[in-house]
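What follows is a group of structures, each given as C-alpha cells.
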Structure I
C-alpha cells in the first residue's frame, strides 16, 4: 500500500492549463498513452532494458546506487533526429555536485532508439514543451535511471532540491520493486508553496516547467532488506536553443542543482 499521499492527477484535457497555472502536472499511465499514441503494452515492453543499465561512473558522494544511460535528440518539424553520442554537461550553478565537467555515459540501446514508439513519445512531449514556450526545435536528453539500495539506501537526487537548467522535465516512473520512500517533492522556485507525493503507477509521468519549480525525490530503502530493491525512471529534458554545454552561453545564475 502507498505510504505517502498519491499524486494529484491532471486530466489530459486540462494539462495545458495546469502546467501554465502551477508549473507542474502528473498524468496517469492511461493519459500518457493517450498523449503519445503509444499503448501501455508498448511502453511496458521497454522495461527489461532497465535491467541492463551500467553503473554511473561519476557519483561524487561515493555511492554505488545509480545506473544509467544517456542519449540526445533534436525534435523539430514533426521529426526526431538522434545526434552523435555526446557528454552530459551542466554548469555548477545548476549542479553543484556534478556540474562543470563532461560526464560520459553508455548510449541508449539501438532497439529503443529505433522503436517507432520512442519517437512518438518524444514528439508528444515536445508538443507539451511547445505549449509552454512556443513551437521551435527542442534539444532533448534522455536518461534511463535505476536507483537501487546497494549499501542500504539509494538516492534518486543526491544533490537535493534542484532545477535542471532546461524548459520541460518529464519524469516517467518505469517501476518500483521492494522499496519504501522515493517521495517526490515539487516546490515553487519563488516561494514556499509545494506538494509531496509518491509515484506508484508504472508509466505515470510528472511534468515540470523547470523555470518555475524545483524538485527532488527522497531516498529509497528496501522493504525486505534481504531482497533486491530498486526504483526505475526515464527522465526526458527539453531545452530551447541548444544542448547544455561549456560553450553554450549558460545563464549567470540559477536556483538549485541538477542531475
Structure II
C-alpha cells in the first residue's frame, strides 16, 4: 500500500521512477492499493489525473478518504443525512452510499478537502454542529501541497470549527486504523505481509505502524530526513523515492523479509 501525493506524484508531476515502481509491482503480481487522504476527487478522477502524468492506475486500485468516510457513515447510520463542506469526490461518495445532502437538521456535518473554503459554509457547519449534528472530517492533514507552496487543508479548517464549537471531529482518513483495515480487506492481505509506503510521518508512517505493517518513508514529499527524529516513532526504512525500491521488487527480494 502506498500514498499518492509525494510518493507517486508531487506538485503536478510524476515522481521520477514512479512508473517503473508500479510496473515492477505488476510484473511480480504484487497486489497494491493507493491510499490517499485527498477527498477532492473520486477514484475515477484520480485515475485519469494519474494517467495524464504517465501512471497507469485503475480506479479499483485507489482508496480515498472520501470513500472511506462514506463507507463508515453507511455502516453507522444507513440512509442518513449530511451537510458537506467539500468537493465532488466527497459528495459523490456520500450520494453513492445512499446519503442525502442537506443543510436542514443533518445527522452529520462532514468536512473534506476543497480549494475554495467558504466562510458562509464554515459558519453554517459551526451552527449545525452547535445544534447537534455530529462532526466528521475526512482527514487530519493540516496542510496540502501546491505549486505556490503549502495550502491550509482539512485539519486546519477542522481546528477552526472545533475552536468555535468545542466539538472535536472524528477523522476517518489516515492514520485512522479504519481506513487501513478497509484497505487490507480490499486487497485480501494480512498485516504481516504488507508494506505501507508514504511521505508523511504523521499520517502514512504512523498509520502503517499502528496497523502492524512494515513501513517505508520516501523523502520525495512532505517529511524531510531532518524531521524524522522529531517523532516518537520511526519508519522501518527510509529511501529517497520509490525508484529506490524498483530493483528489489523486480528481483523478488525485500530487505524487510531477508
(message) Using mean count of other Cβ atoms within 10 Å over residues 34-41 for the comparison, can you identify which of I, II gives the largest number?
(response) II
(request) Figure out for me which of the structures I, II the number -9500 belongs to, where helix-only ellipticity at 222 nm (-39500 (n - 2.57) for each DSSP H run of 4 or more, over all residues; to 500) was derived from the coordinates. (result) II
(request) Output the label of whichever structure in I, II has the greatest value of distance in nm of label points 7 Å out along Cα→Cβ at positions 10 and 210. (result) II
(request) Assuming 27 is relative contact order in percent (Cα under 8 Å, 6 or more apart) as calculated from a single structure, say which of I, II it is. (result) I
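Bear in mind that the values in this text are calculations on the coordinates, not laboratory data. The model shown is predicted, which means the values in this text are computed figures rather than measured ones. Cβ atoms are built from the backbone, for glycine too; each structure is taken alone.
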